[in-house]
Structure formats: structure tokens, C-alpha cells
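Listed after this line are the structures, all set down as C-alpha cells.
Values quoted throughout were computed directly from the atomic coordinates according to the rules given, and no laboratory measurement underlies them. All values derive from a computational prediction rather than experimental measurement. Cβ atoms are built from the backbone, for glycine too; each structure is taken alone.
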Structure 1
Amino acid sequence: MDLKKAISLINRKYDLLQNLSESEFVQQIRRLREEVAQQTRPEHVIYTATALVKEAVRRKMNVILHDEQLMGGYAMIRGNVTEMMTGEGKTLTSLIPLFWFGLQGRGVHMITVNPYLAERDYMQARDVLQLLDMSVGLNRSDLHMKEKQSVYACEVTYGTWSEFGFDYLRDHLVYDSGHQVQRPLAYAIIDEIDSVLIDEAKTPMIIAGKVKAAPDLYYICNKFVKGLRENRDYERDTETNQVMFTESGIRKIETVFMIDNLFDLDQTTVYHYLLQSLRSQVLMEADRDYLIAGGKVHIIDAFTGRVLEGREFSEGLHQAIEAKEGLALSEETRSNASITVQKYFSLYPKMVGMSGTIQTEREELRQIYGLDVMPIRTHRPVARKDAPDLIFATKEAKLQRLVKEITALHNHGTPVLVGTTSVQQSEELAERLSQTHLPCQVLNAKTEQEEAEIIGRAGRKSAITIATNMAGRGADIRLGEGVAELGGLHVIGLERHESRRIDMQLRGRSGRQGDPGASRFFISLEDELMVRFASEEAEARRESWKWGEDGASTPQLLRFVEMAQSRAEQQMYSIRNLLYKLDCVVHRQREWFYAQRENLLLTEHIEDVISRSVSHWIDDCVERLCPANRLPEEWKVRQLGQEFGLSSSIQVTDFMKPSDVSEQVTNIWRLDWVRFLEQAQQNWRSSWKERCLRLIDQCWIERMEVLGSIKEGIHFRAIEKRDLADVYEEEAYHLHLKFVRKYHRAITREVIQEMKMMPELSRIAFS
């Protein structure tokens, strides 16, 4: 059935609901629940559910959902991602799939980009959902375990993408199954789905423990890398934003630190600290990537300009930045569990979402998540006028012309919103405007506490607002009195972003719900995007083109800007795609680990688990100490017996096979094991369950650290001309085998140690 016909049927059902009493309305909901629960439910139930939401919104909020909102909600029920422009009412639209998926009885997660939006949307939707007989909860980071369990037990749960992801990881670290908070993942609806699945895809979610950093080494490495020169001692790949030491740099390191080979396993720590120190010096910039406040380093979210509270750069980069800035070093984070955003959300059997700007990434959504994008027309025609970019040779020329433009608009009474890509840009422009006596408001990571107030004033006459990225702000800029007659809000982009989608998010702040407005981007050949992705072409154009003070907007220059941005988009996609492939490799092993851990967590017979581990270690040891390619008299039988503390000696004959030795060792071990269990104390099982969990966690964490180092240097393997994901999979496979061996060995050795300490048994088995 086409969308137009579906909306017509929904509205017909809605018309029948308006005159129902409250008790009759509730009866309709109960009847719908019964129909949804049927094995073969009738087609009309979806239309009925959508109509009920429309009526509930009318009754509780005195708002009537328009057809475009019904289309967006219905499209999500059908499994699509909907594209609806800013100001089209996505928050209320989401109530339609929320109600439908909530009716399935498995729980639906309504996912937002930040805690402010999660709470705002929860408060706005709560009364409507409760009228629809839906239990609804808000998942916050400050909730205790029991509170979280209660929230997750609701049919609808609001929260941020990161809190849902971290709860998933934490649930796989508990030592008591009763402490897990999430139900099995079922349905996810993601607001600003592009911000979550695309923009956040480069950074994995990590549950980290703290370990003491080595301050002397960080400070020494920081001082050392300051003396290195680019293109001699290290190289910087501007497109991937990576750094690597050259042969000259490696020789210099080996000389200064008096080591023979920087890439020996024994030198992993030194290499790691040096690389992170180099990254902090070359790639990380204050007021762009991080802020210094209160003597601490705070991460700035590249896509929203917000400070990421409670987050740190991982793998020692945070401490390297602290050393660079002359701050006291915090404790270094050690990854206990991690998962990429892409892989976490692919665990939901059903995932949909909405965004104002997702069409440019539709192929990526289809390839990775199997999701189709459905654009929804605007409720009213878009009246915003988008002017072509104005391009300048230098940043200085661009800024001078920009100030003139803002001055003219301000004097005319037109409100101006200037979008920047960093805190530093915002403050530099604010300083220039201050020098010309133009009042402005700055919205960035340093002023986010006043966010709602600043946005509230941005649409007033003559207002000048400078904002570091407007994605995920969650508030519309409403035009002040008389502003529409002056042309509406004028949006100016200070430079192009790495993605057209982010540019469109900025433009979309103007022209909401048919409002008038205008937008334009001011570009220079010295902008970061041009330098990183088209530096040679930019230099050629700078020399050959006749540049005027007012900039240029020729077709050739506009195509050049599009080309540079297209390269950036392709590079960012390549990075996300590689990270996804790498985490797919890890996830197969993660699933194995979680299955083993879950088995430990739920087992009532820990002795069986231990016995299996010992059997694995017996087979492993026999393979190494009694190899099939050696004669029996060459086998290290005595060492084998000592490894397992056997009470009887192993008998070897000339024609024995390694499997015969394994069987003999296993039989002797089982006799000793039975004696041990007969004398073990009552609480032995519960204490050993926790010990086994701690041992497998410890082995997993160590494995993650090594795999992190491999991932850190994976780009160096490009010289092998092999697919990096294949190389990584090979390395990860060998590492996984080591992890499994290490775990079985740790279990066996701890058990044997305890058996030796039991007096009654030691006289029999270990005398």
C-alpha cells in the first residue's frame, strides 16, 4: 500500500476516535493490544495504532499531528529512516513508532544524542505515552542498579546512545547475573541518527579502569618529540590525520633511549608513549579538540562543540596532552570492555531513526545496517534562499569581507547566525566583531550552560550569534517580532565541514516551517578542509586566479570546493568502514568471550567448568611436551607431571601416542580432583565462580590491550599491499588462541595451588 493511501486510512480512523470518552479511548487501546498479540494480526492494527497516537497527542498537548508527521512515523514503523527537516516536529513523530514497537512487549529504546534531549523528550512524551497505556522510563547515568532495572523493564525507555551502550558493556562485566540491567536488545529508534551512526562511528565506547600513569616517561617523551621535525623525523598524513615516525626518527629514538630495536615487544611501552606524545603535539589542538579548565583537559565534541563530560581520550593520549600542557597527570585509562557504535546498534534486531540530513549517507546506512532512507516533504514549502559559496584566496580576506557582511545585516535588523568549526574560530571572530563595536553572543563548549538562553535570543532583530556546530542542539531558532519582514534569519558558514550533511544542518537552522531566511558559506583556500584535502590544487588556483576583495563564486571554484569536500567525505567513510570491519573481527571473539562469561555467571556447577579448562590445558601441554614428531623417550614427561601436580607418575611405553598420554594424565587428574571436591568447603563453588570470572576478565583485558596496540599501528601494515582488515583478522586470531590458552592455564594453576594447600589431599597427591 502506498504512503498516501495509508495516511488517508489513518486519518479516517482518527476521525472516529475524537468523540470517544476517556474510558472508550482506553478500551480501544486494550482491544489493539489483543489484536497485536495475535499470531496473525490484521493489517489495520498499524493504522489504528498511528491514529491512537494522533488522538493522544491532541488530548494531552492540544496539538494535531499533520500528515507529514504521520508519514514519518508510519515510514519508521515500516523499518525506514525518515528524513524530516529541522522544525518539522520529529520529536512528536517518534511517538508513532514508539507506541507501535512498545506494543510488541519486548521494550523499545528511544535514543538521543545528549542527556538534555533525552530528558526533554521524555518529559514531553510521558503524558501522551501514559495515556496510551505505555510504561515509560528515563535512563540516566546517575541511576542505581535497581533503578536502571526498573527503567529497562518499561515498554519505552528514553536515554542517550552512550548510556545504552555502556549499560550493555557493564552488563557483561558483572559478577552476579542479578546485577544486569538490560533486557535482550529488541527495538531502537534513534533521533539524529546520522549524528549517532555516522559522526560517532569513529570513536568506540570503552569501559575503562584506571592504572597509574608513568609521569616521568610521559614528560620525557613530550620533551623529546618537541625536537622532532616534520618530513625528517616524522610524517603527517593530513587526510587520515595520522602521524608516523620515519626511519630517521626511529634511529634518533633508539639512540636517545639507548635501545636496539624500537619494535621489540619489550619496547612496546616506550613506543606507545612516544607515539601518543607525537599525536598530542602534532594532531591535537587546544580550543579545537580540547579545553583546559580548572587545571584539567576536557574533550570537545567535534560535531556539537560541547564538552564531553566524564570522557577522556583513551590509550594514554589524555595523559600525553596533560604532559604537553604542563598539567598534573591523571590516572591512565585501561580498556576493560569496548564496542563500536556501529556494532552495538547492529545488535538490535529492529532499528529505525530520523534526521534532518541523512540522504547523503543513505548508501552507508544501506550497506552497514540494511536501512533505507525515506525523505518526507516539508509541511510548508521551504522559503530559505541558499546563496552560492563566496570563495577567497586567504583567511584574512575572507574574515574582512565577513565582518562587512555581518555589519550590513546587523544595521538592517536581520538576525545572523555564524557557524564555526572550532571554539578558537568562534572566539577570534567574536574579537573582530567586538573591535567594530558589534555585540554578539557566542555558543560553544565554554558557554554551553547558557545554550537555551542564547538560542532563544538568536532570532531577534539585529542579533548576532556565533555557534560552534549546531548539530544536536535540540532547539529551534524562532523569529522575533518583525524579523520575517526583514528576510528572516541569515545563516553564515565560516568554512565548509568535512561533510555536506553538517553544512545542511547549519543551513537548516534558518527557514523552519516555511519561515523566510537565507544562508551562505564563506570559504578560503587556507581553510583546513582545503589544506587537508586539496592543498596542491588550492595553491595552483591562488597563483592563477585574479582575486578581488569581495571573493568569487565562479562555477570552476565552486566545483573545486565540492571536490575537496567529496574527498573528505570519502576519507571519513573509509575510516568508518575500516573501523567497522576491524570491530566485526573483534566482535566474533567478543561474542565467544561473552558466551563463556555468561556460562560462568549462570552455572551452578563451577567444578565442571574448571574441569573442562584443565582438560584443555592438559591437551595443550601434552602437545608441547610430548609432540608427535618426537620419540616417547624424548618426551618431557616429568615436567608434564609437575605441571599438574599428579599423585601418580605417568607411565610411558615405546608405542604410545600423545593422545594416550593425555588420557592417562586426565584419568590421574580426575582421581585427585574428586578427592579435592570431597574435602572442599561449602562456599567453595561461589568463591571459585568469582575467581574464574576475574581470571577470564583479566586475560581478556590483557588481550584487548595488545589488540589495541595492533590496531594503533595497523596503518603501518599498508606497505604489505594486503587488505588491512585481513591482516588484523590474522593477528587477532593468533592473539585469541593465546588468550584461550592463557585463561585455561590460569584456571589450572590456581586450582592446583589450592589443592596443594589442602593438608589431607597434599599427603596423597603431592607428597
Structure 2
Amino acid sequence: MTAPSLLPQQDARTRRDRLEVLTALINGPEFDPVLRGGVLKIPPTHSVYPWSCTVVDCARPRWRRYAMCSVHAEQWQEAEGRGISRAQFLRTAQPLPATEMPEAMMCRICPERPAFSLQLVLCFRHRNRWLSHLKRHPGGGEAEFERWLVDQPALPGYGECRADVCDELAASPLGLCGAHERGYIRAGRPGGAKPPKNFFATYERRDRPVPVTCEDEVAFRDWCRAQLPVHRTGTVNLRGLRPLLRAEFQWGMYVHGLQPVTVWHLTWVQSLADECQRRAVDSLAGLEASVFRRDYHRRMVQEMQQALRKIYFTPSDTRDTGYIETEHFGVRFPHRSSYVDLTCITQRWLRDLLWEHIADVLRSPTCPRSAQPVDFVRRAGAELSAFLEAEAPGGGHDPTVLRGEHAHRFAADLRNRERLGLAFRGQARLDGRRAKVTENSRRMVFNYGRSLLRGSLDSGSADQIGLDRDFIAAMPVGGPGTPRSRNPFPDEVARALADEANLQQLADGHDPHDRGLRDMWETIIVTGRRASEVIQLRLDCIGRYGGLPLLWHDQTKVGNLNAAVRIPDHLLDRLEERRQKTLTHYADRHAGRPPTTAERAHLALFPTDILNPDGRRALSYTWFHTGFRSWLAELDLGGHYVAHQARHTLATRLLRHGASLTHIRRYLGHVSERMAEHYVHLTQSDLENVLQHVWVAGPGTAHPGDFLTSEATRTSTSFSSRTATCRRRPSSTTSRTGGSRMSPRCAFSLATECS
């Protein structure tokens, strides 16, 4: 879920307390010392905020897209078109000299004056002196320049730049650095500050102080105070921000570096700081991210606010505000924010019960691995809240007036919505849409709503708020739901989905960047794994152990982690080839560097390219399902099929070849044998032998007594269709010879009567 902005709490005492907390954290031993201070000098190869070109010894800053400078990025695009890998390009690319310095250079003679000429590294006055010397001594080379340097005296500087945010030295008696002085001239010289004409010859040559006249000192100071810092490569200048906002930026940059899912370019951070300075922002607390025009500014502000919310608010504060932070309890669900919004529950008593219930779940030693239980109980609370708001006395805000009849009416209303296909009353989604009530969602609302209310009864909260026990007891049980199971693939569909030409079509047409769509599908076919188990495979998930090729994976649905199953050699070879492609892709993204042992242990076999700098996040099930579904549509197999049916197909084949239910449960990762029992009706070989002798042609056919099925056609699909035929009404058909032929149903009846 996307968290809204922090609640506005902008009084002076709150700001002072928050600044003290942030200051203590920033001065802590674990904080990155590079991020301390008003001007952050980031090293070129910083682990989180690198800015140098990845070509070895290249002195130019990187261009944001390819982690190379603009020249090397253009060369790499041409090389990529010729089929050259990025690692090969980085090994052969030639480094380039710097065209700009990451920080202002000082004159080699005057340490208190900035260099005007980067080539000579001389200030403006010494540059002019050297040019005059060349006119008097033409043809002077490097040796002459070195002799000239020895005789030059150091000149006093002009102090620091008078712009409040600038940390550079002034370039002239005006008191401004070179960049700010040029900006001052472009702005029309507000305040009329200027040195006298030809002050070098009149004053400095005679070692006299240079007077600066100013028509309006206040206007000049206001202009200096409003200036933005000079952008320097590898530097983030925060001197123009208020003290609290500066500390928030530093803490936000540090927390982002702990789990850098997205990339923050230093130019983005500096431009966001400049925008906050223009808007005179005091703190990110209470600031709406939507006020920023650039999308990356909004994302950065939201991430900083999420980091600040965990230290600005205690768990009790979040309860009063109407949300809960899972990280306050040491829990962060995969691919989810720590923020869980509870403001969709309007009754304070019900919202507090829900907060306590979720807190107990997060504190529990059996805390769930995913956020689904939290989402389901939140959905139940939102639906009950919306019903009470509309139907209960006083909107349900007084729990003492609620009785059992209100719970019965709530259950009846939800069942009617399911029957009529209506949407939920409660607004549990942040996008503003309301989902339709289905059998499964209605069951979840009942089960989790009952658990929520029963938990308040066990904890004593119900007695404290005066909630009637009849209301709690009347909340119905949703039940386990209607058991359903998908059929295996029909034989012709199974052959089409394993055909080499069709598999190549899947790879070429729906995986143009070779992320492993075909490898995923073939692994699902061969092993019968769940799609999510294959997508989430780690890099080192395969290997030979005792001479046997094994696949190691996590069966998270049943809590069986790091389980191994036997795989054939051809699948081992295919996954080994995928592993090498993943390692090559990692090296391409990290300047040709292979992963370390610690990094390799966490790499995904099928990593995504989106928000995944460390390669730990795997591709999503949505990505797999989109490509697989489009492929099925192109094959036009004449039905609706899903990838999970491959699991059922493998189970039926295993049973047909003598595997017991215990073997199936162990190989497929079922919790119990009951989960595999629905395959039995497809593989009852003893019953098939009986039916083989019952389903014979009738006496009125051309060949009475012949079997209507054969060993070659007795597949799971044909068996199901024959069974369906037996249940049909008897009907007569005309044979090719013109005689009457009895249906299999009639033959079955006659055989039964004769027996």
C-alpha cells in the first residue's frame, strides 16, 4: 500500500524534539559519516550513490542510464547492436580525461583564490601575469613556466562566497564565487553592488583593499540569501535547508542505502533539496508529495516520509492516528510497505480492536510470511464498519447498543451481495475501487471478522468497551469453502504445450529479452512445481548430489523450505545455462564484476530488471502469467487452460505408472494425502479393466462384442468423456451399413441385465 503524507504537526516544540532525535541518530556509530554535514562529499565509487563512469580509470561522471559517461554510453549502444556484451565492452573501452572538476580548484600559487584557468590551475590575476610574461618571452615552454612559478608571490583571497548556501571561495572583491557572480550579473545586479572599474591596476597591483559600492545593501543580502547552491558532481549541498529538513534528508538518504531498491541519482537529491529551498519547506512531515512536478521527486519524498514515520511516531501514536507500522514489530512483508492504513474503519472502538488484533499477529511467534492475513482482517473490519455506519444506531460508534440482530443483518446483507454480484460496502482499497463480493471473499470476511471479534472477547477488550457477547457470537463462520480442483491437460493440449516449435515461439515472441520464460515453463512441466516456486528459484538451486541432479526450492505454501526433488539431466543442463546467463547479466550491470560469495547466495535465478540493483528480486508471477496467457491465445487450443494444470497432469501420470499417494504427496509438496486423493478417479486401473469388458458394441452393430475402447486410447481424458457418455440418455444412431447401432450406454445396460 502507498502511505499518505505524514500528519501535520508543526509546532516549535515538536520540531525541536524531532531534530534532537535525528541528530542523535545521525551522530550514531552506524550512520554513514559521508552523509554528515551541510555539504555531502560523496566518493566516486560509493556503494549506494556512485557517480563515476564504470569504465576503468575514466575520470568523467556517469550518465544516469548506463552508469557510464555520455561518450562511453554512446559507444556502448553501438557495441551492443553488434552483439558485444557489456563486460567485454568495459574491458576494452579506453578511459577519458575529465572535462569538469567535481569541486572548485584552487590556484597553485594562491591557496585562498579559486583557479580561473583549469588548464594552468591559476587564478585570474596570475593567469594574466603569465600571458603578459609570454608576450615578453615568446616560445616559453614547460620549463619556462616552472621557472616563472617560483618567482610569483601568493595573493590574499576574497574570503568565502557571500551566498548563504555556497561553500566556495569568492572569485572577486564582490565577494561571490564565479558561478554566483555570473548569476548576479544575469539578474541585473540587485542592490547595485559592484567593485570599481579596473580595480586590478588601481588597487590590487598596489596591494590596496578594493572598495565595493552597494546602492541597496538589503536587496543585495536578500539576493544572496535566496541563491541555490552551485551543482558539483559528487556533491549534495544541503546548506540552504532548514536544520530539521536537512537532518531529514540525511536520515532519508541513509535509510535508502540500507535497502536500495530504487536508484537515487545525486542530481535528483540536489534538485529535490533546491525545490524544498525554493518552497521554504520546514519539514517533510505534513508535506504533500503531489506538490512536486517531477515523478522521481514525489517517490523520493514518499520514501523519506516512510523512513521518518517510524521514528517520529511510537506504536501508540500510530494507533491514535489510524494506521500501524509493521516494522515497529520487526516485520516487513515481501514487496509491501510497512504502512497499513486503518482509517477505512470509521468507528474508533472497532479500529482499536483491529489495531490490537494485527499487533498480536505481528508479535506472534507464528507470524505469517505474507501480508494476506493482515489484508483479510482489514477487509473484514472495513466491511463491518461500513455496514454499521449505514445500518446500526448512531452509525455503530457506540458499541454498547449493538446486539446479535445487527450481526445477523450484516451476514444476510453480505450473502445477498454475493448472490446479486454487488460490490463491497467498505472502502478497503486505496485506489478508490470496490471489488465484487464472491464466495471466497465473503467467506474470508466472515472467518476473519469472527476471529477479530472473538479475539476481543478473549483479551477482555469487549468487556471494557461494553460490546455485547450476543453480537460477537452471532458473527457467522465462513467455512472452508467449496473444494475445487483443476483437471489435467488433455493429451492433445499437453503435446502442444511441450512441442519444440511452440516452446521456441514462447521464447521468441513473448520473452524478447531472454528473461527465462521458456525455462520457467519447462521446469513446471517436468517437475510439477507451483509457478511461484519456480519463479522464486535462487541462483544456486541446482546441482549433482551423489551423482543425482537435484532442484532445491522453497514450498512456501506448505512451509517446506529448501526442499530437493529429482530432475532429469536435460532440465539440469537448461537451468545451468540460465544460471550462466544470470551471472553474465549481473556482471554487465556491475562493471564486469562477478558477484561475491555473499551476494551470490541471495541472487535470483530469474531476476527482474526493474528496481533490482542487487539482483535479489525475481520476476513477478504477473510477468510470467501475461506471457504464458498470450502464448496460449496464439496456439488457439480451444479451451481455457492455466499453468497449474501441468501439476495435475504430472500427478496423474505418476499414479498411472505405479506411484502411491504417499509418493505423490512427497514429490509435489502436499500437506496430506487428502490433497492428492482427487487424482485417484483418473487412474483406477482395476475399474478400467472391468469397464473395458462392459463397454462393448451391442448386438445390432456390425461387429457386436468389440471393445469400444482400446489400451492406446484409454487416457484420462477419454475416460472422463466415456463416463460422461454413460450418464447420457440412450440414443440410437445409424451405422454406415444402414443398420441400427446401440450406444455404449445401451450396451452397458444390456450387460448389466444379463448379469
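Quick one: distance in nm of label points 7 Å out along Cα→Cβ at positions 440 and 504 came out at 2.7 when computed from one of 1, 2, so which one is it? Don't skip to the end; give the middle numbers.
Details: 1: 2.7; 2: 3.8.
That value comes from structure 1.
Thinking of 1, 2, which structure, once mean count of other Cβ atoms within 10 Å over residues 176-183 is computed, gives back 19.8? Show your work: numbers first, answer last.
Values: 1: 14.5; 2: 19.8.
Of the options listed, only 2 reproduces it.
The value 40, 26, 22 for Cα extents along the principal axes in Å, for residues 288-359 alone was derived from one model only; which of 1, 2 is it? Show your work: numbers first, answer last.
Values: 1: 47, 30, 16; 2: 40, 26, 22.
Attributed to the structure labelled 2.
Out of 1, 2, which one gives 2.8 for distance in nm of label points 7 Å out along Cα→Cβ at positions 80 and 344 as computed from the coordinates?
Working: 1: 2.8; 2: 4.0.
The correct label is 1.
When volume of the Cα convex hull per residue in Å³, for residues 128-479 alone is calculated, the result is 203; to which of the structures 1, 2 does this value belong?
Numbers: 1: 203; 2: 225.
For volume of the Cα convex hull per residue in Å³, for residues 128-479 alone, the value 203 is produced by structure 1.
Rank structures 1, 2 by Kirkwood radius over Cα pairs in Å and report only the one at the top, that is, the highest.
Details: 1: 30.0; 2: 33.3.
Once Kirkwood radius over Cα pairs in Å is tallied for 1, 2, the winner is 2.
-14000 is what came out when helix-only ellipticity at 222 nm (-39500 (n - 2.57) for each DSSP H run of 4 or more, over all residues; to 500) was calculated for one structure; which of 1, 2 is it? Could the numbers behind the result be given before it?
Working: 1: -17000; 2: -14000.
Of the structures listed, the value fits 2.
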